[in-house]
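Just so it is clear, none of the values below were taken in a lab; they were calculated from the coordinates. Just so it is clear, the structure is predicted and the values come from calculations on it, not from any experiment.
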Structure I
Amino acid sequence: MEIFEPSLSPGDIVYVLYRNPHTQNVAMIQEAAVVNDPDRPGELAVFLYETYYPLTEEMAVYRTAEEAEEAYNYYFGAVDH
C-alpha cells in the first residue's frame, strides 16, 4: 500500500483519513482535492473542509476510496456501512 504519491497534480481527487478535531476517537475517510498551495507557491496542498493542508510525505493520501478503506481498516478496524 503506497501512502505518499508524489505524482499528484492540481485537480486530482484523493482520499484521506481525517480525524474529527473535536472528538479524537472519531476518524473517517474523506474525499479531498489536490490544489496549488496558496501559501507556498510552487507546492501542492490538499483542500479539505475549507482548509489548505500542505501535501507532504507525512500526509497519507490515497488515489481510490478502496485504498483508503483498506488503510482505515488496518489502522482503525472495519468500516461500518
Structure II
Amino acid sequence: MVSDEAVVGCAGELVIGTRGAAGAGEVLVRVRGGTETFLAWSAEPLARGTRVLVVTSRGGRQVDVIEWADPLDALAGDAGDAG
C-alpha cells in the first residue's frame, strides 16, 4: 500500500475512539484544504473527541495517531495577560 505523507503532521479529532492494539478508530483530519477521514490506530485506547496528531501513514487510508494538545491554544488563554 502507498502511504499518504501529506497527512503526517496534521491535527485531527477522533470521531470513533481507538481501542489500542485491539482495533482502530476513525479520525477526521484537516488536510489538502478540506477534511478527510482515516482509520486511526494508537498504542493506547483514545476516546471519541480526543484531539490527535497523525505521526505515521500506514497506507490504505490508515494512520497512527497520538493524543495532542495544540500549544497555541494555551497561548490564546494567556492573551488577556499581555499588556
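A few comments on the model shown:
- Computed 1.09 for Cα Rg over 2.2 N^0.38 Å - originating structure among I, II: I
- When helix-only ellipticity at 222 nm (-39500 (n - 2.57) for each DSSP H run of 4 or more, over all residues; to 500) is computed across structures I, II, the figure -4500 traces back to I.
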